[in-house]
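Read through the structures below before going on.
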Structure P
Amino acid sequence: MSEQLIHTTVLLHETVEMLPLAEGKLFVDCTMGGGGHSSLILQSSDAHLIAVDKDEQAFGYAKQKLAPYEDRVTFVKSDFKDIKSVLAAQGITQIDGAVLDLGVSSFQLDDAERGFSYMKDAPIDMRMDRDAAFSAYDVVNGYDKQQLAKVIFDYGEEKFGNRIADAIIKNRPIESTLQLSEVIRQAIPAANRRTGPHPAKRTFQALRIEVNDELGILQRTIEDIIDVLAPGGVISIITFHSLEDRIVKNTFRTAENPCTCPPDFPQCVCGKKSKGKVITRKPVLPSAQELELNPRARSAKLRAFRKADR
């Protein structure tokens, strides 16, 4: 893998420091990527680690990075939504901590062939799992206007979703990322192109989320991980946009306070017990120094939850 594809890990130390690092502990990096969080976990304690990723490309670089700790790491190609099955296959019922970094890895963005970038020309793809059949090409060239507009508005929070959907349909077939980027740019009023992020950023985000079902599986995955945490175990999650962050925040809050009784009840009668405590009342944000070194970290937010002790 070329130097240009090296992954820069976001909120590296802040994420790992949330975990209960100690000898003999077992952690899962649910989104191994370039292996940054995995490497620091293994450096920081005599722990064992299961490194999970659904992107085959990630393993070549991560295995090199984690080679000094190969006797303490197990690599698994899988989707983090299947975390319970991954652990069951290893004969594991409890873990001491987990990390989810929900961003697109630098090597995915920087590899033009993957079709994630609106700045580099490539076939429209955006699959994190390259074995999957469904790609962004199918969304761009196959969805009707209503479906397209809903995806762009819901997942990209793009107020010009209808205009963009119209433009995409009128310009079909759209074969490349730069062609798509220009169609989106032209669909947005000129006055709105001059400020803020790149005009295509929100739409590309929306397509990526749709193709990889990123939001549909997130809440269930968090709940599954909390279920398998040992007492005192911690899950740390990094998000990169408000939709993900809202799901993480609300899922953590419900795990801490699952009571569904009306507020005026003198005591809880629903029987739902707290699973633990949110340990980040406000999200942890990248430092100014990190943002200077890695501008892609600017939208990152870290939240963490600790399982209740027995």
Structure Q
Amino acid sequence: MSIVISEFMDDESVDSLRDRFTTHYDPTLVDAPERLRELLPDARALIVRNRTRVDAALLAAAPKLEVVGRLGVGLDNIDLDACRQRGIAVYPATGANARAVAEYVLALSLVALRGAYGSSAEVAAGNWPRPALSEGREAGGKTLGLVGFGDIGQLTARLARALDLRVVAHDPAYPDDASLWSAHGVTPLGLAGLLDQSDIVSLHLPLTENTRGLFGHENLSRMKPGAILINTSRGGIVDESALAIAVQTGRLGGAVLDVFAQEPLSAGSRLTGIPNVWLTPHIAGLSAEANGRVGALIAERVTAALDQHKGNA
């Protein structure tokens, strides 16, 4: 057996791999670690999303593994050091789901600013909450702050201009005089300045020791009063209890969370039932189109890696 796929991958991409390699595709393997390990001794490639933990124990069960394909961009579920020591190549689907995430950020920005799009049941029941819903905010003229300015942040900035949003961003990877800022019409700022100015703050960061808990009480309290926080990156970056307090007390105007410190989100979470908090199950980067692009890219990269190893054998 050459390829094991432990989480959802689009059918066309799976079929393209099956045309070339013996491929075991079972998206339930992520919840059956013992069955997954049983399939790994002969695997040359493993393809995962964000829930399969590719750690030292899993790698030990895969002595022939040559490549790991990640159907997404975050790599915090993969032990990169252990892969490096084994000479195992790791390929994320960089850029392939950027549009899905960027559109999600802008769509939910509009929803959160307006604050009126959850009233269908009330209106259908014969109520007419027009006065209560007549003070929503427009996006035009507001400031969108992007914390992290990689592929997704850059595309978000480009699309945001159509809504007349002013865009500022913080990313220590780029100096203030880097040409990409002017190319995207974005003003670079320090984190404190961004939080002070932004009506919407959208996070586009990897989860590292430096970013874990970055948005706790201190940085949440630095945000502009009434601002909206959107997190489509990794749940561990935001202190969910601190965020719940900030929204409940009116310090922030709302929050949109697609990712959580623990997934699935535990029943009875501090975030449950808070008005102006929108929760989705880690789907910002998922769409019919993005699924196809991500799958095709990873299938292509895994195929090329296996062919190269075969040629070098």
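Quick notes on this structure:
- Origin of the derived value 3.8 (distance in nm of label points 7 Å out along Cα→Cβ at positions 131 and 147; candidates P, Q): Q
- Origin of the derived value 19.5 (mean count of other Cβ atoms within 10 Å over residues 235-242; candidates P, Q): Q
- Value 3.0, calculated as distance in nm of label points 7 Å out along Cα→Cβ at positions 27 and 171, assigned to which of P, Q: Q
- Structures P, Q, by distance in nm of label points 7 Å out along Cα→Cβ at positions 179 and 299: label with the highest value: Q
- Comparison of P, Q by distance in nm of label points 7 Å out along Cα→Cβ at positions 19 and 211 - largest value held by: Q
- Value 0.60, calculated as FRET efficiency 1/(1 + (r/R0)^6) of positions 243 and 275 (r between Cβ atoms, R0 = 25 Å, to 0.05), assigned to which of P, Q: P
No value in this document is a laboratory result; all are computed from the given coordinates. This structure is a prediction, so every number in the text was calculated from the model and none was measured. Cβ atoms are built from the backbone, for glycine too; each structure is taken alone.
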